[in-house]
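A.B. asks: Structures incoming, each one as structure tokens.
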Structure I
């Protein structure tokens, strides 16, 4: 048999009962969710900054980072909505490499999915308890989101998943904003088709059940750049790209048109310090064109305590990415202040 069943995992309801949210955190999430919804529906003009590590690989470092973000949030909250990236699933192009804390709660140890499920739930709860900020994660495995769906205020569907039917249909049953990234090809039509699917009702099989969704009116796009047939990165954050997106959106009957611009990945060719310049250009484009200002609701930035990245080893630097390179804290803090002054 080519597939070995290692163990049966607990139901999401059982894991939630074992590691529950307090009533205070439930109410805190309701407040944050309502504030974020108001941004996507146009009731609020605050600008979203989705910011944090490429991959959340260490609970202490992640919670320290989010704590710093919370203190910064107190100073910029009139203009910005800071949403920490606590990404616990890491897509891998070839299937090789670190797949995130869900797979490996200890990056240098063997995979442990049950231990990973417990670790990521505990980390999200701790970060929320200590900071008051609810977070974003990536929906890499649609059926696994049930273990975290009471904790998250934002989810993203990655470039390799956005064409997948199960991701699109699952997104249609979510009650928080879900960002659909353009595929690695950079195709805007594929991305917008995903938004259309996510905004409509569907009937399908989910976790062994026959389910019907109501559609998610907060589904929107994330521009992250693309790659051509030769493997060269093609950015899509420039004014012409944003104008083209606006034109395509205007031809569709979609609710709450919105875009988040991912400043890293193929937009920066993973040159992490380019994120500073890219964000500045996006802000300039918004301020130049009021229609773009309404469309572009925020930016996504990869950032950690220490800048750059490192291989997994016994001597890893605390708070430094073990996947894609990230901005360090000093540059991140300065950039967030700049965004607040110019959005």
Structure II
């Protein structure tokens, strides 16, 4: 493996992939991103890359066939704000851009690994890679859904190079601090508790008790492992894959994992959920009206296709994965405080 392109390289998943590629000895990496939000550069400070290109400059080079040989493309760049209502922007940025990169990769015979999303399932109660259960609830989900349909048509026509799409479920972990409201529940829970001494969760909604809505929360550690597993895999395995743990866990479980990781760092005993709620360290708020009808109360990846394709490693559950993540956040905060 020589030259690799990573789009969205300064973002959450992209920067973790760059770091993981470095750990495998791959440093000839063209990092592509939009650094209008300049503080994202922090995600690449400890990474080795050979070049950085703005996403628009990169697309011009692709269109003019000015890039040399490339061994693989990880296309992680996208607008991931599920509350973004500008459909024209979303479709140009997420769908059209992806189609152009995909067409170029096919023409050049370059393996293409890209970010899809569990948002394609939207209002569905089933989460298997099948057209009839894909019901996006917002334009972000639709932008991801539509490219998956393009890919399915191209499968039927025949591919010239491997293509792997990953439907990310609720990813949490390192290098997400720039994402604002779109950062993970674990990250927001951590910051809420540090600032106010409590974690706020949604109350009862959609037939679920307070804090009992469930999602498939997957660690960035596992997301990176799956991506790297498919790097170099045979074209016959090309397809769209769910990337989650295969287990739905409650927001209560995430909040409790965050709270107890913080307590452990302070030498305090772990709390049970009821005790945390009674002590006011977990608080439930009324479900926001703006999210009514647009919110997934339950997601759980069916990962049978992923397993059949040969990915056999276990996934981190919330208890271990979130605890590890929070421990790293605490360590980072201590380092930053010591350096001031």
Structure III
């Protein structure tokens, strides 16, 4: 089974009229707002500036296909003097209770134009941009000194005004693709993450799960799943926040092969014990095929970050080649049936 890509892709492109989003728009968080009966998208964007200051924009849609930008200015960004001042990236949205929660990856310093990398003995060295106003030195915290990505939490009720609550992942571990389950499980909050642990006995960056009594503090992560198939041999990470179904918690994830190509898979987790995998795709559901997926900042990438189920249709929103935003769909019941009958473990 494969996800059906929208013929009019990409559904959102860079906007040359705004400097902060003239280079790329990608990896959006999308959720359905029942109150206003509309799809809400927070999308990652950046311009051609040397700092490559990554920010989030806001767009909405009545049909899930045609999105309209709601502002010429970023709707969410990091302050230069705050821990997330370098950039805010790859948002995910979850509704817990009456509040919308936003998880986002961030760095202390701007990443620079990271696609212009240097290769030293086969290792890529991404640039970091600092200027005379940046505080740096040997004694600053490790996440700032190494400019690794950590994940933060914020909340909103209207997608315009946000309250930042701070870091939810370890300060010494590069960790992104982080998001929460939409409700407590066994009285605890649950979180998916993709930490780059060192000496953890896992061969590649993988998907981990952790639990906590508070939205900020979580227990030690436990390995949920790691690469098995040929298309997920380099690394894998969570894609879209879990959706509760009668069969289990449904989630999309990304896998990366030895050539660096990103593809999309799906998994079902037990409702009462999400550490238990019920079903997992052996074959990918989506891969890069079209020019907008194979030509861009990162050639060969489909990166799912948002899903909405509306009138029986699963809407999948994904970044393409780190440059655009695409849409794919599926009959949700048909996809769940495929997982249960063809992919059950």
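A.B. asks: A value of 1.09 was derived for Rg/Rh (Cα atoms, Kirkwood Rh), for residues 239-318 alone; which structure in I, II, III was it taken from?
C.D. replies: Source structure for this number: II.
A.B. asks: Thinking of I, II, III, which structure, once mean count of other Cβ atoms within 10 Å over residues 47-54 is computed, gives back 15.4?
C.D. replies: For mean count of other Cβ atoms within 10 Å over residues 47-54, the value 15.4 is produced by structure II.
A.B. asks: Out of I, II, III, which one gives 3.3 for distance in nm of label points 7 Å out along Cα→Cβ at positions 39 and 63 as computed from the coordinates?
C.D. replies: II
Where a number appears in this text, it was derived from the coordinates with a stated rule and is not lab data. Just so it is clear, the structure is predicted and the values come from calculations on it, not from any experiment. Cβ atoms are built from the backbone, for glycine too; each structure is taken alone.
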